[in-house]
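Take a look at these structures.
Readers should treat all values here as calculations from the given coordinates under stated rules, not as data from a laboratory. Fair warning: this is a prediction, and the values are worked out from it, not measured in the lab. Cβ atoms are built from the backbone, for glycine too; each structure is taken alone.
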Structure I
Amino acid sequence: MVEPLAVAILIAYLVALLLIGLLSSKKSSVGMTDFFLAGRNLNKWTVALSAVSSGRSAWLVLGVTGTAYATGLDAVWAVAGYIAVEVFLFFYVARRFRAYSEQTGSITIPDILETRFNDKTHILRGVSAFIIMFFMIAYVASQLVAGGGAFATSMGVSSSTGMWVTAVILLAYTMLGGFHAVSKTDVVQAGFMFVSLVILPVVAIIGLGGFDPLLQVMHTEGGGFTSPFAFGFGAVIGLLGIGFGSPGNPHILVRYMSLKNVKEMRQAALISSVWNVLMGWGAVMIGLAGRAYFPDVSLLPNGDQEQVFLTLGSEILHPLFFGFLLVAVLAAIMSSADSQLLVGSSAFVRDIYQKMFRRNRKLSQKKLVRLSRLTTVVFMGLSLILAFTAQEFVFWMVLFAFGGLGACFGPALLLSFYWKGVTRQGVLWGMIAGLLTVILVKQQPQWTYAFLPDVKELLNTYFFGITYEAVPGFIVATTITVVISLFTKRPKHAKQIIERLNESA
């Protein structure tokens, strides 16, 4: 049974989220830029910490800790992969995102692609918007399922009740406060995640009697517990390749577009990097310490390695601090889901409705904000339906989401900001090729074996055993984009665009 003090902290956290949504509602009602980008008026701390929390989700507090518990230091590669890529993005790419989005009035990723290639056909906007909506609804549905499980564990309610509570809280503050509320709540949630991931391993190691007992356990386990190189080359590259998802996930990228002063981007990058390193270190150490406290996975609830975070916390922490751990799990879930919900809504309202269906009509900003709020409700409804009725489909979709979005948009955006020779046709076919590659590598449909070899087996044999789908997806997308661009006509003013971006960087 969960201590009343821990439950009280959890309830106080949920109330705080609602209050932030209410207090942010006036600012978010001014126009679409305010609702979806907080008016490009966020400070460096808010941008940095909201980027960290929205990008990690429950994967860090549950997934990485569980991986470290099961495989040891090999988990370091997964953390190193996303940290390295996000350092590169924040220090080198983010300024271009911010400068170009303001120069062109871009609010969404499809906005950026259409203006960069002067795409009068709106094909890039339409294809990218539908891909974003498709994945974001599935993403949010998976977060609702995870939230339901977290509430069931922490408060003793049913999973279905937990899903409803997660959905209502998420919808309320996101719909009312837009990106103003989402960014502020993400800062709060980053704080809970940070405190939990730093305090728990420190207390755990002290409880063991220092590092020596932990090192002894690691030596006894052997393998990945004594060397991060115990995995094969392909597996290591695959884990590092987790970072390939970051350049193409819109709920991370929109943070760069929301900073008030582009000159503060490198300071935001430093804050984000330090936060990421400390949280990653904490997650790995929790898994390693958990192995010392629970030598066999059968000692964890349902034999689930991802329960090591909460189980270790309940074992060694005061109820007050265990309450922080419960909040950290929910914070990890909600800090991703709120951003994904908002990005999905922006893809419909901005890219489909305003820029395609109503592009020749002048629409008031207040009307667009009202429609954005209504769309947020509809998207949450669709996510709830999926979460309750098609969980297998949801988890199947989420398998492709992070790597799929990375392969789809990552090469397209990076080449758009750095290479004057990239073309609309190259980007379009590169996006499609990257997404299809991810699907074939992750879970090749049975009917494709009639005319294609076993793609995963092919990678195992000829590609160093690298089978994490984002890596081949990213490489294929980049290759197709470059090759087709070399044989098609680049847009006018491409050279001037790149020169302006070079100046802004």
Structure II
Amino acid sequence: MNKTITKYGTIALSVLISIGAFLFWYIAYPHAMSYQEQYQLFLWTSDYFVERVSLPGGLADWLGEFIVQFYYVEWLGALLLALLYVALQRLTARLLPPKWGVLSLVPVLMLWWLMGDINVLLSLPVAIVLALALACVMPRRYSWIDVAVLPVAYWLIGPIVWLYIVVRAVQLGWKHLWTAGWMVAVQLMAYAWLLPQWPLQQALTGLNYYRIPLHYPQWSGYDKDMYELIRMDYLVRHERWDDIVKRAGEYRVNTPFWSNCVNLALSQKRLLADRMFDFYQSGEDALVMPRTRDLTSMLPSAEAFWRLGMVNSAQRYMFDTQESILNARKSGRCTKRIAECMLVNGHYKAAKKQLDLLKKSLYYSSWANSVILSDDWVNAQPEYRRLRQLRYKENFLYSYEEMDKMFGLLFMNNTDNKMALDYFLAQMLLKGNLKGFQQYLGAAQQYGGYRQMPLGYQDVMRCIQMQGNVQGSPFANYAKRMMGGQQQ
């Protein structure tokens, strides 16, 4: 009876883990999966496989990226993660005495919490599962087999093979501690002979478990502000503008990234002139950020540039973002946008190189295969045709401090570009250029398509007339905060 209860209790635990993990990732944290998916580009080629397995831990890395590519389809990504958690729980239960089966939940919960660090790569949990699976299939009486298995296991799954060594020491009995000793010796000799080009610290802790080289996962769990910014970027990527505006009214993160996302959503709903200062504005960088070499900050700015018609700036920001990925991966999202920028600019030879990469992927290949490298095809696409009409007609350099002038020039090149007009006036307000705002306010009335002056502009004019002494004025509050140098 007790064996039956233990058996079915473990199965019930597996079912609960699978349901909980699926709902967690699919309902609560789909943006976390999107974040991981957009910073890799899995290619279905033998060269890609060989490149991955040519490094220690390469098989775990390849399998991790293989799974992550399916995050593009949220329910499928959540399902695969749930199965991975269940595999970890079942393997742990098999290695434990039957009466301790409930403890198989502990490593699952620990891994779940650890994956709250956005830089933990899926190759780490994959390697853990492979190490436990190897321990389960190895015969428990013959330790000499490990002499051949250990170097191969290290090369395939990386330093997590230490977990395998610990499990084997327990299986063989602590009286065989000498066995664990020579196992370690075999590993250390392999590190010294096979990996002279890698720092010993990195060889011992993993080349592909963590996105930042020579750093370790943080046990900080799911930081609310960090994941809120990831959510905003996810909503921008999928053009869910209403959801962004709604979310901005519920929770805010006082960063330029957050302001960029909210203002972009407002502009797409033609609400920027009315409601911009109803939300937190970080300062002059609230519309687009200056170039920042990291893998996240410039994404909403690049999306804004793309929709404005500043195609070259969008391409440059996306390229810099991709090159800032610390584990030197390509990005499916960035590569596609770079290819689109090249298509709009008519740089077909350069675009072909990006398209050839995307054609070897799973979820970007259908779009890449549909592209025809010709002006006729590009002009037949409504979005690309519109961007060709909006973009600058000449190439030139500019500094970030002149961004308001660039928005104004973009609008003057095509007065139908209402987003450029909104960004032009908004940037002057963010900089405190009230004289310039008043000078060009007539353009908003003439070309903005408004039936009446937007509420936000009315508020600004009242503040100018009353010298900022307007109770409850959103713009007055922003101006006072900027003058006081306080970021609230």
Supply the structure label, taken from I, II, corresponding to Kirkwood radius over Cα pairs in Å with the calculated value 23.2. I
Taking relative contact order in percent (Cα under 8 Å, 6 or more apart) as the quantity of interest, name the structure among I, II where it is greatest. I
Ranked by mean count of other Cβ atoms within 10 Å over residues 437-444, the structure on top of I, II with the greatest value is I
Calculated from one of I, II, distance in nm of label points 7 Å out along Cα→Cβ at positions 293 and 469 reads 5.1, and the structure in question is II
A value of 0.25 was computed for FRET efficiency 1/(1 + (r/R0)^6) of positions 61 and 381 (r between Cβ atoms, R0 = 30 Å, to 0.05); which of I, II is the source structure? II
helix-only ellipticity at 222 nm (-39500 (n - 2.57) for each DSSP H run of 4 or more, over all residues; to 500) was computed and gave -25000; which structure, I, II, did it come from? I
